[in-house]
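Below you'll find a set of structures to go through.
Laboratory data are not the source of any read-out in this text; all were calculated from the coordinates shown. Since the model is a prediction, treat every value here as computed from it, not as a measurement. Cβ atoms are built from the backbone, for glycine too; each structure is taken alone.
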Structure I
Amino acid sequence: MLFGEYEHQVDAKFRIRIPSRFKSFIGNDYVFMRGSNKCISVYPAKVFEQRYGQFANVSVFDAEGQKALAEVFSYCFPACEDGQGRVVIPEKLRNYAGIDKDVVSIGLGDHIDMYSKEERNNIRSEKSYSDIVSVLQGKIG
């Protein structure tokens, strides 16, 4: 299970290393995708296939569903690590998340969300910890 928060940086070629604490869970076969909160979500390939494989049931004749699938999957990219375990963050995702140097990676159970440090600080300033806990209590009953 992934949890915790780690700060790291992209290099001049926009490469990162997945924090070692997360790497053992993520492995070498993983997918970057657009997250819902101005972040980049990183899924182990098997988890990605389980979560998003359910969309195979959207009929090819469902124009609205197919447009939604195209939008979601156009922001999905397989990770391609180099010999030193670094991976280039796709430009489309870097731009979406506003990542240029400092990155904050957060373990969320079965995946990682990567934020620019600035965006992570903005999120932290929006609500108190007790407000956040209240939101979660409302989601689980």
Structure II
Amino acid sequence: MISTRGRYALRVLIDLAEHNNGSYIPMRDVAERQELSLKYLERILPVLTKHKLVIGVHGKGGGYKLGRNPDEYTVGEVLRLTEGNLAPVSCLEANAEPCKRAAECRTLKMWTDFYKMTNEFFDSITIADLMKTDTENDYVI
């Protein structure tokens, strides 16, 4: 299950992309447009800035803007940064201890295939793709 952290990060990136005019956008403006808690966004932004998904400037005229073009961000990248990983079971998580039952596990292939399918799906969608909508401004993540 994708948490609010991952969903809100996507909403922030989409909003920054849609309102890009070359200058920095105050996160307060994004929070208001997206009806999100500014305090909660302030906990998500360090992850996005640390990994250079967004560039932040403090002080007068400061705010945030995308670090790349919207078509260069995949949903998978954003979700893995904010969620940790997308593994459906603990044995597939990064740095997981090898499972003693892996050799006889009848469900391991199913979980591995599901994990691969999930990553491929989210890696095939970009922020630019999410900006395109048939029902303008009628999306909820």
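If distance in nm of label points 7 Å out along Cα→Cβ at positions 45 and 61 is calculated from each of I, II, which structure is the one that comes out at 3.4?
Working: I: 3.4; II: 1.8.
Source structure: I.
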*Suppose you compute relative contact order in percent (Cα under 8 Å, 6 or more apart) for every structure in I, II: which one lands on 35?*
I
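Matching task: -14000 is the computed value of helix-only ellipticity at 222 nm (-39500 (n - 2.57) for each DSSP H run of 4 or more, over all residues; to 500). Pick the structure from I, II. Could the numbers behind the result be given before it?
On the way: I: -11000; II: -14000.
The correct label is II.
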*Once volume of the Cα convex hull per residue in Å³ is calculated for every structure in I, II, which label goes with the largest value?*
I
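With mean count of other Cβ atoms within 10 Å over residues 69-76 coming out at 16.9, pick the structure among I, II it was computed from.
Working: I: 12.9; II: 16.9.
Structure of origin is II.
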*With mean count of other Cβ atoms within 10 Å over residues 13-20 derived from the coordinates and found to be 15.9, which of I, II does the value describe?*
I
